[in-house]
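Chemist: Below, each structure is written out as structure tokens.
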Structure 1
Amino acid sequence: MTARLPNASPVSSAPPLLAATALTCLREDEALFAPIDIALAPGQLLVLEGRNGAGKTTLLRALLGLHAIKAQTLQFLGTDVLRERHALCAGTLWLGHLLALKGDLTVRENLHYNLAIGDEGDAADVESLCADLGLAGYEDTPTRALSAGQRKRAALARLAASGRSLWLLDEPFANLDGPGMAVVERLLEAHLARGGGAMLTSHGVLPITLPATTVRLEHRR
């Protein structure tokens with residue numbers, strides 16, 4: 001299956017953020033899904049669909065070197081990822097089901113910590129950022145004391161503060177109510193408007209209205 005993203009974005013003439021041909025993941029040296037092509041331009045959103053076990057999460061993790069991957073070509077901003085993965089890892093932000101939050105640290109401390117280990121600049125105004133995420137007043141609350149939805153919002157603070165160009169998001173709407181889903185959409189919209197790109201997984205209809213191209217992963221026959 002080939003994913004050629006529509007030229008709807010004003011920044012779509014720029015070189016692709018991520019470009020791949022005949023891309024698949026390997027499990028015990030066997031292709032997990034039928035190979036796909038991807039051309040993800042700045043300002044564009046790609047949605048991965050497929051039934052449980054199709055390889056959606058595995059593909060996102062494989063791009064970061066956490067699972068075996070196979071492709072004829074795989075490039076990030078023109079760099080051959082098959083030869084050198086550092087540029088992709090350094091330019092990518094991952095948000096999965098495990099939110100990378102330390103329970104004994106506050107929302108503020110978790111944000112500072114995650115930005116620091118990612119070699120990114122510190123968040124300038126945590127109070128305003130938390131207010132935008134619906135966490136006003138919780139900046140200095142340990143994340144273990146938050147609800148599941150609040151912890152997800154605390155993890156989203158990492159997206160809001162990041163300057164990474166490519167977001168890989170595994171089920172980013174999970175554990176969020178309607179307003180929380182609107183927060184994700186707003187973050188995505190701002191990121192794409194800045195020329196960033198995003199790939200996310202979905203099991204059903206997305207609760208957002210942003211233009212997106214969908215690629216469905218199918219088991220190899």
Structure 2
Amino acid sequence: MLDTTYNVETPEGIDLRAQAAGPVPRILAFAVDVFYRSLVLTGLGIALAFADRAGMGIWLVCSFLLEWFYPVYFEVMRGGQTPGKKAFGLMVVNDNLTPISWGASLLRNLLRFADFLPFAYAAGVISMTLNRNFQRLGDMAAGTLVVYREAEHRQTSLPDVAPLAPPRGLQLQDQLAVISLTERHGELSDARQRELADLLQPVTGKSDRAALNYLRAVGNWLLGGK
């Protein structure tokens with residue numbers, strides 16, 4: 001895997017794309033959420049310190065609700081982002097890239113006990129490491145994944161290459177592939193772009209760096225570059 005792009009084609013033929021978030025940012029986001037929950041429980045514990053057993057009972061109920069329903073509330077009501085995920089630009093979505101539902105959020109969070117096994121979320125970390133889309137067990141069961149939230153109104157920049165008219169007879173699907181490669185020139189690694197360019201060698205008659213530069217030039221022309 002040279003990139004972490006997740007693609008979905010809708011029934012209408014529209015391609016949706018997102019970048020799957022790996023274990024490290026997800027662990028850091030989870031740590032931020034644990035910190036916030038701990039602050040709330042500490043403050044609540046201090047406030048209920050003089051309520052004796054009733055205070056302890058209230059604290060335990062609040063602790064349970066925060067542990068299991070804090071992420072559900074934020075994921076569904078706040079655009080798939082808990083405070084921790086928002087801090088790292090992450091969001092939870094369904095695996096078809098639609099907003100997460102109550103059922104999916106409840107399932108993925110209730111199954112955190114399985115990801116915790118045998119200790120310290122070892123099963124979840126191993127699952128994310130071995131899964132192409134970095135899904136933990138709860139994600140796979142609920143049909144969800146964590147992706148990076150793209151900045152709104154992002155403008156696509158074109159490569160600094162002189163536009164070149166495409167060869168005659170270039171099929172529509174090949175034109176779309178060239179446009180996609182050109183638009184993502186700043187997102188994919190150079191090695192991955194050369195790899196993709198080599199796939200069109202039967203069309204371009206070029207390979208490696210020469211093929212990539214040629215396709216960028218054609219992509220600029222197709223996108224109206226001057």
Structure 3
Amino acid sequence: MGRNERYVIDQIHPQESWRIFRIMAEFVDGIETLSSLEPAVTIFGSARSKPGDKYYAMAEAFAGELAREGFTVITGGGPGIMEAANKGAMEAGGQSVGLNIVLPFEQSLNPYTNVHINFRYFFVRKVMFVKYAMSYVIFPGGFGTMDELFESLTLIQTDKLKPFPVILIGSDYWGGLLNWINDTMLKEGMILPEDRAIYTIVDSPRDAVEIIKNSRV
């Protein structure tokens with residue numbers, strides 16, 4: 001063993017290995033809480049969207065429709081699009097789940113969940129989003145929303161996840177990105193033409209509901 005390897009090992013804090021048990025506890029809590037839920041749809045979008053915004057209103061109405069169709073709605077539990085979706089599901093009498101991440105800024109659990117879990121670790125939370133969802137619906141958002149979108153596309157593309165509907169809401173927002181995927185990413189051979197079938201873009205939440213219902217059959 002070289003000097004540098006010994007130095008790295010010596011720098012590991014004695015408490016570091018105990019973090020494994022905190023991670024395990026989050027997995028156990030998530031599985032026990034979510035495993036009995038009805039078929040679920042996970043909704044992503046900006047934490048910065050405000051009540052009265054176009055996509056806030058759409059997310060609230062969309063989640064209400066899902067709840068009335070018997071679907072559980074899962075979000076990240078925070079403000080913005082997440083709050084709108086949880087509100088729509090709860091007010092429609094459905095199961096409204098918030099998988100909140102503990103952050104030093106921007107995020108706290110919204111008041112419209114009837115099932116919620118607080119996570120310290122992003123990667124555990126991401127597993128819960130995927131494990132219990134039969135569809136992802138992506139409203140406009142920032143880096144976090146992009147992260148969830150492209151992770152789902154990657155997992156399906158690489159056959160690590162059984163294909164399910166990945167639906168983007170809002171061609172005016174997502175159109176530029178999809179044009180770049182077609183005109184640059186595809187043209188340069190970075191993806192295959194059939195990879196574009198992994199996602200669907202719609203402007204009507206009703207169309208998204210129909211896609212999800214049809215995928216359930």
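Chemist: With Cα Rg over 2.2 N^0.38 Å derived from the coordinates and found to be 1.01, which of 1, 2, 3 does the value describe?
Modeler: Checking each candidate, the match is 1.
Chemist: Moving on to the next point. Looking at structures 1, 2, 3, which one was helix-only ellipticity at 222 nm (-39500 (n - 2.57) for each DSSP H run of 4 or more, over all residues; to 500) calculated from, given that it came out as -8000?
Modeler: 1
FYI, it's all coordinate maths here, none of it is from the lab. Since the structure is predicted, the reported quantities are computational estimates derived from the model, not experimental observations.
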